[in-house]
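We did not get these values from a lab; they are worked out from the coordinates using the rules stated. Since this is a predicted model, take the numbers as computed values, not measurements. Cβ atoms are built from the backbone, for glycine too; each structure is taken alone.
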Structure 1
Amino acid sequence: MKIRYSFIPVCITIFISAAFAGDPPALRRTLLDEVRRHPQLQMQDLYKFAFQAAMGNEHIMADSAEMEKYLCQELAGITPGGPEDLVEYLTPDSSAVRVNLRPFKKLNGNAVKLVSLMIKSTRVFKPSREKLRIYLAGIEKLAEDGLIPFKAESIRTYFKQLEEKQFPAMHHSKIFEETYKPAYRVIAGCYVSDIH
């Protein structure tokens with residue numbers, strides 16, 4: 001039991017680190033890694049990546065029993081394995097990650113445990129619109145430098161519209177869904193070792 005409690009201060013330290021504020025090259029690498037993993041992604045998918053990195057998973061955690069039921073249904077409907085790594089990092093400091101469900105299922109991952117880690121993550125993750133703005137600015141810079149297939153002006157206009165809507169949570173684009181069939185959950189990176 002003491003071991004479990006010792007993780008919480010570590011997580012809090014990770015989530016208030018300077019990873020978002022002080023290391024543009026690291027942020028750039030993190031964003032480019034996502035573009036390399038998913039070359040068919042759309043602006044909407046880049047926004048979703050940034051949103052999850054900065055805001056975590058709290059917006060989907062209203063009912064843990066329903067989340068567990070939905071996760072079990074999703075796991076039952078997917079083939080174990082797949083091309084994805086078990087973990088994809090959303091932040092330069094590894095403080096937020098996506099746990100991909102196909103490799104999770106191949107490892108006989110426990111759905112109840114994963115939901116528990118999702119709940120724990122909401123307790124330590126501090127959603128931040130400022131972090132989100134830093135990510136979005138990083139994406140704009142990639143567009144300005146010609147490293148992603150979107151015009152900087154289009155990206156700026158799109159993100160401005162989302163800011164005017166108070167930065168809503170969004171689904172993946174239809175192209176992303178059809179190409180990659182995403183199946184994952186977002187948790188705090190400090191709980192990765194507890195996944196299996």
Structure 2
Amino acid sequence: MLQPAALRQRFLAPPVWEPELKAETRFTDHALMPASVLVPIVMREQPTILLTERTTHLSTHSGQIAFPGGKVDEEDADALATALREAREEIGLDPAFVQVLGVLPHYMTGSAFVITPVVALLEPGFVLTPNAHEVADVFEVPLEFLMNPAHHHRHAFEWQGVRREWFSMPYQDDRTQRFIWGATAGMLRNFYRFLSA
């Protein structure tokens with residue numbers, strides 16, 4: 001199920017399924033902000049997912065592991081346009097290397113972003129130029145690792161009288177420990193549910 005042909009087929013004939021996580025407990029009164037992220041699956045011999053580490057000075061989700069993406073701009077035609085524009089702005093990804101498979105259900109973060117995850121295959125050969133203001137690092141994690149439920153850790157705690165639940169997927173690569181959690185881990189968990197339904 002993790003090879004490109006099988007991924008294409010899954011989106012062509014999607015299963016009946018229910019997302020496990022639709023929304024985090026909100027911790028702000030800000031108006032909901034539509035956003036979109038690209039979930040880029042790099043078509044290597046063993047497919048990977050390309051992720052970024054956000055810089056620590058950003059006003060939201062600073063220092064976190066994230067997909068390329070961001071808020072919808074007025075000129076964006078749709079969620080796909082937002083995801084491709086943001087990926088170009090953040091990491092210099094040329095859309096010519098991107099083949100969109102489809103979208104997953106919206107995911108609402110505690111910080112009031114309503115995110116549309118756009119899943120796409122990424123043809124190897126791309127050259128990235130990360131925006132140093134927004135992106136501290138770009139790296140890849142094997143898709144097989146992220147889609148293995150043994151690596152999905154569920155957490156829960158009480159905050160201001162409300163129970164909050166979230167996932168993490170810690171990953172050790174050849175350089176450093178990567179702590180994938182929050183919205184990114186939640187959307188990956190939903191992707192796992194979509195593929196295994």
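Annotations for the structure displayed:
- Computing relative contact order in percent (Cα under 8 Å, 6 or more apart) across structures 1, 2 gives 36 for structure 1.
- Here distance in nm of label points 7 Å out along Cα→Cβ at positions 30 and 46 is compared for structures 1, 2. The highest value is that of 2.
- Computed -6000 for helix-only ellipticity at 222 nm (-39500 (n - 2.57) for each DSSP H run of 4 or more, over all residues; to 500) - originating structure among 1, 2: 2
- Structures 1, 2, by distance in nm of label points 7 Å out along Cα→Cβ at positions 38 and 182: label with the highest value: 2
- Given 13.5, 38 for Rg and Dmax of the Cα atoms in Å, for residues 70-133 alone, calculated: source structure among 1, 2: 1
- When percent of Cα pairs over 24 Å apart is computed for each of 1, 2, the one that comes out at 39 is 1.
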